[in-house]
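The next part holds the structures, each set out as structure tokens.
What follows is calculated from the coordinates using simple rules that are stated; it is not laboratory data. The model shown is predicted, which means the values in this text are computed figures rather than measured ones. Cβ atoms are built from the backbone, for glycine too; each structure is taken alone.
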Structure I
Amino acid sequence: MKREEADRLLKKYYCESTTAFKYIYQHSLVVAEYSAQLAKKNAHLKPDIEFVYTAAYLHDIAIFMTHAPGIGCYGKFPYLAHGYLGKRLLEYEGFPEHALVCERHVGVGISADDIQRDDLPLPKRDMKPLTTEEEIICYVDKYFSKKPGKLSMPKDPDKIIRKLEKYGPDKPEIFKGFINKYGLL
């Protein structure tokens with residue numbers, strides 16, 4: 001997939017004049033740019049940089065299907081579902097590898113045990129990043145919110161770690177592992 005194709009695909013699902021598009025576009029662009037930069041910085045791991053860019057650009061494509069009125073989304077699904085919904089959408093569009101990024105980028109990855117233990121509204125399966133490219137996108141996404149005025153401002157890693165603590169002791173450790181493996185943004 002080329003960058004232009006990823007852009008066309010995003011615009012297929014979002015009307016450019018909407019609030020949802022404003023947030024998804026800016027967030028996606030920032031995550032894609034930083035993910036590609038981090039992939040280049042870690043060239044020794046041989047990531048596919050073009051894939052990293054396009055997959056990062058499309059990682060949140062299904063946000064419109066969720067109920068997140070603060071960013072202009074009025075769908076019927078909980079926000080947490082955007083990952084597996086994005087997987088379905090991109091599989092339908094014929095991009096199975098990009099689809100996996102959608103599903104595996106949420107949090108620092110969600111295990112089937114997490115889903116069962118916390119009774120999360122998700123399919124009961126592991127949704128954790130497995131490839132270098134998936135990890136880079138998952139990691140970079142944690143630095144950027146969709147909050148007004150903060151779309152392009154990276155969060156402090158220590159704040160990210162503290163926020164992850166509420167999801168279990170393994171989550172901050174996974175994030176710290178990403179820091180050690182890929183370096184800080």
Structure II
Amino acid sequence: MSLVSFPSDPSPRLWALSQIEAARSYTLELVASVPTEHWFTMPGGCPTHVAWQVGHLAMAEYGLCLFRQRGRLPDDLHLMPSSFRKLFSRQSQPSAAASDYPPPDEILATLHRVHAQVRLEVPQFAESDLRQPAEPPYAVEPTRLGSLLFCAHHEMLHGGQIGLLRRMLGYPPLH
């Protein structure tokens with residue numbers, strides 16, 4: 001796992017982005033270690049699978065880092081169609097049927113596309129806008145900055161779930 005360094009410009013938005021990058025690096029290492037043929041496997045007693053976790057992370061990063069910061073833009077439908085958002089929302093119930101989902105390469109492409117947009121936009125956010133109030137979930141404070149910070153926390157939480165799924169699928173620990 002590569003470490004993400006503290007930004008040379010310690011602005012809150014870049015600090016939050018560095019945390020998001022570190023969490024994503026860890027997630028991608030876990031995800032890459034599970035062959036796609038096991039992405040839809042729900043081990044006994046486990047209510048989720050890797051595909052749902054990855055799709056959910058894409059949906060959440062979009063919501064926390066883009067939508068909650070600047071609203072929905074017309075080009076966002078190319079980033080993530082509304083059907084994708086609904087499929088992986090926190091209220092959705094993972095299904096073991098792979099046919100209910102886009103293929104793993106499309107889910108992963110959405111994850112990468114959203115993250116690339118976050119990397120482009122977050123450095124441009126005005127510091128004053130980050131102090132605007134935000135509804136839960138957030139970390140540290142109930143602001144847009146808190147939403148950015150929560151994105152990293154949320155990703156690590158789901159990284160842990162992916163790690164547990166890996167173990168339940170019979171894969172050894174990575175570290």
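Below are the figures for this structure:
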| read-out | value |
| --- | --- |
| Structure with the greatest value (metric distance in nm of label points 7 Å out along Cα→Cβ at positions 97 and 113, set I, II) | I |
| Test item: volume of the Cα convex hull per residue in Å³, for residues 57-104 alone calculated as 79, pick one of I, II | II |
| Origin of the value 27, 10, 8, where semi-axes √(5λ) of the Cα gyration tensor in Å, for residues 17-72 alone was derived from one of I, II | I |
| Test item: relative contact order in percent (Cα under 8 Å, 6 or more apart) calculated as 34, pick one of I, II | II |
| Ranking I, II by distance in nm of label points 7 Å out along Cα→Cβ at positions 33 and 161, the structure that comes out highest | I |
